[in-house]
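Structures are listed in the sections that come next.
Just so it is clear, none of the values below were taken in a lab; they were calculated from the coordinates. Treat the numbers as computed from the prediction; the structure is a model and nothing was measured. Cβ atoms are built from the backbone, for glycine too; each structure is taken alone.
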Structure I
Amino acid sequence: MQSSLQHLSYDLRETAFFPLTGNPAGFHHLLLAELVLQQFPEIVKVVFILSNGKHPDPTKAQAIAAQNIRLQILETAIDEFAAASRSFVAKISENKNFVLRLSPKKAAVATAEFNQNQAVSLYSHVALLHQRQISKNYSAPVKMIAGEDLMQRMKNPQIFSDSDLSGLSEICQFLIAPRVNSTIADSIEGLKGERNVNIEYTEINLKLLPHELLPFLQLSSTQIRKTIQAGHALTCFLTHGASAKITEERLYLDQPASDLPNEWEQACYTLHKKLMREVQLVKSALDVQAKQGNPHTLALVESSTGGCLSAAFAALPGISGHFRESAIVYDQAAKNRLLNSVGEHSAVSGEMALKLARAFREKTGADFVLSETGMAGPMEGVRHSNKQGQCFTALLGPDHADHYFYQSSSFLSKREHQLLFATNALKHLLDRLNH
């Protein structure tokens with residue numbers, strides 16, 4: 001433990017600690033703290049331990065905003081978290097009659113790492129906090145809030161040494177938020193098997209939050225940075241004042257002289273590569289169908305993808321042997337014109353996708369018609385739609401008609417949603433062509 005590391009003395013019986021980089025902090029961090037206050041009445045304060053930006057984790061070697069700026073963003077977010085006029089989460093909570101407990105009185109930010117010029121291990125914090133209670137007349141473990149991914153990082157000896165893990169198992173209790181479709185018990189057993197250590201933990205009960213707030217736990221600081229780079233509003237990701245601070249400081253945007261892609265551009269490039277891979281596979285499958293004398297012509301109806309599918313097919317040499325025509329029916333009026341009627345179904349539904357496909361087959365006569373309709377967003381904090389990130393795809397073939405549903409994270413950027421929706425639609429077409 002670094003001798004210059006400084007922490008205040010806390011009553012460990014009523015305090016939980018939340019180590020984070022805050023690059024930047026977001027609603028996902030604040031809601032985890034909120035859940036702890038809701039679930040454990042004995043805990044009266046959550047102390048956020050803000051990193052100096054230097055990580056024991058080698059995978060976290062990236063550009064990080066200055067520590068004083070990250071501190072201001074986090075403190076502003078805490079101040080505004082429960083104010084419905086300043087916080088989208090608080091506005092939703094107010095509408096659901098759910099009382100938020102996290103406030104400046106029940107939270108603090110520790111900057112113990114700020115005077116360090118090297119990475120500070122989690123055990124260094126835990127050991128110092130535990131040492132501060134030795135002179136008192138009680139003994140309690142140090143309660144640390146964490147996501148389940150921390151258990152995976154604990155398997156890496158480059159991040160957590162054997163001695164650190166041993167020390168954590170003796171004096172720390174983790175309050176862990178589970179990931180979707182996984183169990184913390186399995187992660188703990190895996191850690192025990194690989195590192196021979198048994199971690200004391202309690203699972204955070206996500207169901208204590210109203211259903212409308214659960215999607216915000218899917219947020220990540222990476223996604224917030226990508227949203228900034230995509231040019232979208234931030235008020236679905238953190239409070240108004242914290243959002244304004246990021247905009248004022250021009251955080252996470254490209255450096256003026258840099259030609260390197262930012263995180264959002266890298267993510268879109270990767271998704272586009274996957275889309276083009278699926279398009280090439282579809283073309284190959286259509287080639288086979290044509291050689292065998294089977295139906296093979298294709299038409300596309302796009303809504304939320306805005307031409308992603310059409311552009312991907314049009315970029316392939318030789319695709320004219322299969323690809324006949326496409327239509328982009330972006331708004332409801334365009335859909336109604338194609339259908340020659342006023343839509344009876346929701347614009348984002350399987351029924352609408354099938355109706356669009358049938359109408360376009362009448363127009364084009366293509367053997368296969370692939371249609372999609374979805375809500376690509378982005379979320380902007382004006383309203384909370386449960387259809388954000390949803391897409392319905394319909395596939396009309398010579399002897400079948402099916403529709404499919406796809407749900408991605410509602411917080412992705414519009415371009416990411418479009419590329420994911422398009423790729424997912426092609427997977428259904430490819431499955432049908434190959435069977």
Structure II
Amino acid sequence: MKSVSLKQASLWAGGELKASLNENKTVNNVVIDSREAQKNSLFFCIKGKRTDGHFFIDEVKKKGGYTAGEKRGCDIQVESSVKGLVSLAQNYRNTLSPEIIIGVTGSNGKTTVSRMAAQIIKGKMKASSTKRSFNNQIGLPLSVLEMSEDTQAGVFEMGANHRGEIKYLCGIARPHTGVITSVTEAHIGEFETVDNILNTKFELADYLEAKADLVYNYDQEIVRGKAAEYRHLNRIGFGFSKGADLRIEIKDQMISETLFSINGINFRLKIPGLFNVYNAAAASASALSAGLNLDYSAERIGGFQPPPHRFEFKRVGGIDIIDDTYNSNPSAVKKVFSDLLKICPEKNIIAVLGQMRELGRYSHKMHRDAGAFLAGLKNIKYILAGGKYSSSLLSGAAKKGFPEKRMFEYDNNREAASIIKKINDEDSIAVIKASRRERLEEVMEYLKE
């Protein structure tokens with residue numbers, strides 16, 4: 001972030017600056033975690049489920065930082081901390097002139113695609129990208145505020161759990177190019193229908209100006225059909241289908257890497273999974289908007305390392321593990337286990353699943369469907385289920401004829417680890433997957449004991 005005066009920051013945030021402060025003092029970064037505050041930081045006091053940022057005002061001041069919040073003790077008093085942060089980011093963004101901003105949305109793959117695209121683009125341009133997985137009305141402003149005056153490109157992830165949210169986020173980041181990775185049942189509990197999810201994701205396309213690039217998943221019929229409505233945009237479809245603008249062909253799939261081509265250009269991705277091939281294609285398509293060709297994307301993406309807990313192959317306590325504990329939804333479960341059937345069909349898969357959240361009234365059905373899907377795969381040796389809908393998942397598997405003696409319901413992550421230790425053999429891989437709040441990464445720690 002370029003330095004701005006306290007007076008300017010206050011005006012941009014729509015707040016009132018404490019009269020005793022020197023309005024010409026400057027701030028050079030914005031945080032919402034008091035532990036990250038330092039001299040000249042501006043700390044926004046956000047009220048969360050577990051704590052209230054206003055409790056940490058004194059801690060920030062001791063570090064030489066400034067505070068913005070809803071209480072009188074703050075250096076900048078705003079009506080709403082979240083709205084103040086958004087307003088600050090919007091006004092700050094208006095002072096910058098990057099060559100390209102890429103917005104990435106979709107039900108799956110947003111974080112990986114945005115990081116892949118950033119890795120490609122950073123080889124040629126000064127680029128900024130989403131901090132961690134900051135993709136909502138709090139996280140996106142923080143990412144935008146990290147851009148500097150000489151930032152040439154930005155790659156920002158945009159998530160949504162209600163209608164209108166992508167439109168709102170576009171108003172903060174102001175993307176020139178849009179990427180829609182996929183549309184599935186993720187967050188359907190909030191949206192009620194897949195059509196509502198589809199329309200929300202395409203709010204990104206609605207925002208784009210005429211002739212802007214819209215990158216989309218050509219293989220998904222509902223996405224392809226919706227993209228066809230945007231004739232005023234330059235549509236770039238990626239996929240395996242014959243009509244895709246960026247056509248993918250698989251050369252070889254292994255547990256450690258995937259070999260494939262896009263429009264005849266060979267790619268080597270040092271992570272497994274067909275879904276990661278889609279992610280690489282989406283990232284490479286978006287890089288075209290920055291003037292970077294497929295040959296360059298292939299060169300840059302070869303060294304990509306995924307964010308933690310996303311289909312990471314590990315050996316923990318002598319047990320082969322695929323750690324996919326970052327998040328989960330019905331389509332992601334199907335993709336992960338379908339890919340494993342192709343990558344290592346000779347292995348016995350121990351499927352360890354926790355709750356898939358944000359499915360609302362569809363929760364029982366979709367957990368049953370997930371169990372039935374797993375039961376239909378020939379390399380699933382055991383199914384372990386935990387969380388609120390574990391019985392639904394196991395009943396779905398049982399109904400499809402999966403043997404009861406190979407199904408386990410665990411009460412906590414320590415118990416899941418204990419079961420894995422008992423049933424594991426040298427031909428097994430344990431695949432651990434659940435929504436983030438289930439904290440299933442703890443299973444790996446217990447396996448070390």
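Thinking of I, II, which structure, once Rg and Dmax of the Cα atoms in Å is computed, gives back 25.6, 85? The read-out was computed on structure I. Suppose you compute Cα extents along the principal axes in Å, for residues 203-298 alone for every structure in I, II: which one lands on 40, 28, 21? The read-out was computed on structure II. In terms of relative contact order in percent (Cα under 8 Å, 6 or more apart), which of structures I, II is highest? The structure with the largest value is I. Quick one: mean count of other Cβ atoms within 10 Å over residues 235-242 came out at 19.0 when computed from one of I, II, so which one is it? Corresponding structure: II. Of the structures labelled I, II, which one yields -12500 when helix-only ellipticity at 222 nm (-39500 (n - 2.57) for each DSSP H run of 4 or more, over all residues; to 500) is computed from its coordinates? Among I, II, the structure yielding -12500 for helix-only ellipticity at 222 nm (-39500 (n - 2.57) for each DSSP H run of 4 or more, over all residues; to 500) is I.
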